[in-house]
Structure I
Amino acid sequence: MRPRPRRRSPLFDSLTASNRTVLVAALAATAAAGLLDAAGVAHVAVFIVAGLALAAQAALIGQAVEQLGERLEPGSTGLLQSAFGNLPELFVGLFALHHGLVDVVKAALVGSILANTLLVLGLAIVVGGLRHGPQRFASEDPRMIGTLLLLAVAALLVPTLAARLHTPASQHVTGLSDACAVVLVVVYAASIPFWLRGGVSIAPDAAHPGGPAPWPAGLAVAFLAAGSAGAAATSNWFVGALVPAIHSLHLSAGFTGLVIVAVASNAVENAVGVRFAAQARPDYALSTILNSPLQVALLLTPALVLASRAVGPAQLSLVLAPILVAALGLAAIAVIVVVYDGEYVWLEGVALIGLYTIVAAAFWWG
């Protein structure tokens with residue numbers, strides 16, 4: 001009697017080698033970060049391993065949302081991706097505010113917007129442009145995102161100018177920041193129906209024929225839950241080791257927040273946008289990548305401003321260093337210029353990456 005062949009689990013078959021690699025990396029890095037923190041080893045080691053764990057968890061969340069997005073349109077996919085993809089940064093921001101690291105939080109919020117609008121979008125354009133040539137897309141939604149990003153820059157510019165120019169409002173920057181935060185949240189809430197009903201409808205099968213079967217919805221939700229829970233725990237270890245580590249590594253708080261914290265907690269999960277670009281799906285790529293910085297600007301930043309009264313020793317305000325506001329303005333203008341004509345080529349992506357590198361270099365010394 002011949003032995004029956006062993007049946008593989010349908011859930012196991014749904015995972016590609018890349019999916020399994022990300023899952024194992026997230027579990028291993030999270031466990032290692034927890035053990036190092038509990039053992040009281042050097043803060044630099046905890047900081048590095050916890051940062052890698054955050055990046056792996058963000059990638060895990062991104063893969064799960066990508067699978068859920070297979071059932072949705074581009075606008076809805078981008079909204080869902082940004083909502084869950086920003087969870088690691090939310091946790092990092094809350095723990096950092098609890099430790100009084102207000103300047104790091106400000107730099108990290110600006111850094112996440114810059115990393116996505118310049119670095120990740122640039123990478124996606126380079127990959128898609130080199131692989132498939134000039135890519136055309138519906139430009140209405142990306143232009144709207146650029147417009148809303150300009151609004152967010154203005155909301156940051158007004159409190160900053162009021163404080164720097166010593167206007168009467170400079171004595172009330174906390175109240176002004178709260179008012180701007182409320183307005184940004186209202187604008188974000190008003191934009192949700194636009195993203196849910198708007199966008200260009202693309203049939204998933206026509207967009208990338210022959211791809212692997214999508215995960216069952218329950219598996220995607222389980223990945224989301226695991227990634228979110230891991231991010232909550234890892235954020236605490238990461239922030240706890242942050243200040244001693246940057247002193248040991250001789251890094252400035254501005255560069256750490258703008259580049260390291262922002263990339264580890266936010267930008268990695270948007271690698272799904274690069275994969276969309278590689279599959280010649282520019283509408284999905286742009287929606288996924290650009291919705292994340294938009295939500296950071298319109299929801300995450302004001303939410304942390306309003307929550308800082310309860311979680312931190314000092315309140316987070318929207319008064320930033322002028323160079324941070326200027327960098328945000330340059331990023332918003334660059335996005336509008338790139339997406340306005342509904343087409344991108346790889347050289348535009350190189351220009352965006354170059355601008356991000358220049359901005360990051362400006363903060364290397366503080």
Structure II
Amino acid sequence: MRITAGRTSRSLPHTAVALALLGLALTACADPTSGTRLVAPSPLTDQVQGPATRISYDAKSLAEYGQMWANPYGRLQLDAGGTLTVNSSGDVRVRAVPYTVGADYSVYDHLKYIAISTQSFPVPQSGSVMFSVRITAQTPGTQAGRLIRGCAGAGFSFVDVNAPCIQSYAQPALEGQQAGVVLNMINFATGQLFDWFVSGTKVFALIERLPSNVTNPTLPTWDPNYVGLEKAYTQIIKEQDIVPGKKVDVAIRYTRGPGVSRVEYFLDGALFASVNDVGVPLDVQGVPFTGYAPSYGRGEVLSLDSFVIGHGLFSLLDAFPYQHPERPDLSISIPMSERLFGQGADGTWEKFTVTTQRQ
């Protein structure tokens with residue numbers, strides 16, 4: 001993998017990615033309550049029956065943040081001029097205006113900054129776990145209806161949109177795809193993710209299962225845990241306007257039990273979207289969604305044991321399935337001029353909270 005920052009570049013081999021993900025796997029075994037703070041229940045917990053435990057996961061300083069959050073993919077945009085601050089109230093702010101880090105390789109352009117909780121939070125056999133946070137987002141430089149242009153071919157094969165192209169690519173990108181302030185709910189064992197993207201005037205909910213060539217590049221294709229394009233997908237469920245500059249409360253709740261595997265997204269305390277049969281793509285289920293991006297397989301229903309929290313600054317400009325080796329015929333190369341066009345993100349996260357409820 002090559003990450004480009006401005007006019008310089010760095011190489012990150014697959015072995016480094018594998019080692020980083022190994023660290024995440026070890027992280028998933030950590031004690032889920034060590035060093036956390038108990039706080040009062042919230043109204044959202046009342047929507048599920050049973051006893052609930054609510055835990056604050058806020059760092060009060062940069063030193064504490066470094067203990068509670070890891071950067072398994074590196075500091076990325078922070079090493080290219082971005083800033084990270086943590087105040088005594090527990091507010092985390094990351095600013096990268098404009099973005100200067102990109103990669104025409106797999107999903108790695110998506111990451112401008114990502115931090116993963118060093119604690120993993122188990123899901124009851126019958127019950128739910130919910131991550132919530134308050135986000136303020138500014139995304140200067142984003143452009144309504146901007147077309148992202150590329151050309152069919154392997155990563156880094158198309159470097160100039162004015163160059164000849166046998167099979168051209170052009171797709172409009174939502175505001176949050178150009179630059180987003182994100183909350184992630186991640187199960188690395190399966191590659192299943194749930195995300196909130198917040199941008200200057202929009203929010204959207206995303207559901208995704210990453211393939212094994214991203215989460216565990218050393219896993220052989222014959223392994224029963226291997227996730228290829230039959231099971232991988234990335235789909236934006238729903239987008240909505242928000243008041244520019246307004247703080248928004250976002251939450252993601254995963255529930256499992258006999259015959260149940262469901263994720264719910266909440267915006268300012270109200271249900272925003274709900275997906276049953278987690279692991280099965282929305283278009284396979286016949287569930288309405290934004291149309292980004294059709295799947296290439298049937299998926300499978302998952303029962304997920306635990307999650308880590310993620311937060312960061314992202315973009316999502318690539319064409320699915322992101323140069324996956326199973327379908328080189330679908331590979332799209334997008335040059336840096338289309339990935340980095342002056343947009344950036346300035347995000348603040350307040351009151352990270354984990355709520356566990358048994359049914």
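Laboratory data are not the source of any read-out in this text; all were calculated from the coordinates shown. Just so you know, these numbers come straight off a predicted model, no measurement behind them. Cβ atoms are built from the backbone, for glycine too; each structure is taken alone.
Across the set I, II, FRET efficiency 1/(1 + (r/R0)^6) of positions 149 and 189 (r between Cβ atoms, R0 = 41 Å, to 0.05) reaches its highest value in structure I.
Work out the source of 1.00 here, i.e. which of I, II gives that when FRET efficiency 1/(1 + (r/R0)^6) of positions 133 and 237 (r between Cβ atoms, R0 = 41 Å, to 0.05) is computed. Structure II accounts for this read-out. Looking across I, II, the calculation of mean count of other Cβ atoms within 10 Å over residues 285-292 that yields 13.9 traces back to II.
Supply the structure label, taken from I, II, corresponding to helix-only ellipticity at 222 nm (-39500 (n - 2.57) for each DSSP H run of 4 or more, over all residues; to 500) with the calculated value -23000. Could you put the intermediate results ahead of the total?
Working: I: -23000; II: -2500.
Corresponding structure: I.
Source structure of the calculated read-out (relative contact order in percent (Cα under 8 Å, 6 or more apart), 40) within I, II: I. Taking distance in nm of label points 7 Å out along Cα→Cβ at positions 197 and 253 from the coordinates of each of I, II, which one would give 4.5? It was calculated from structure I.
For volume of the Cα convex hull per residue in Å³, for residues 173-228 alone, the highest value in the series I, II is held by structure I.
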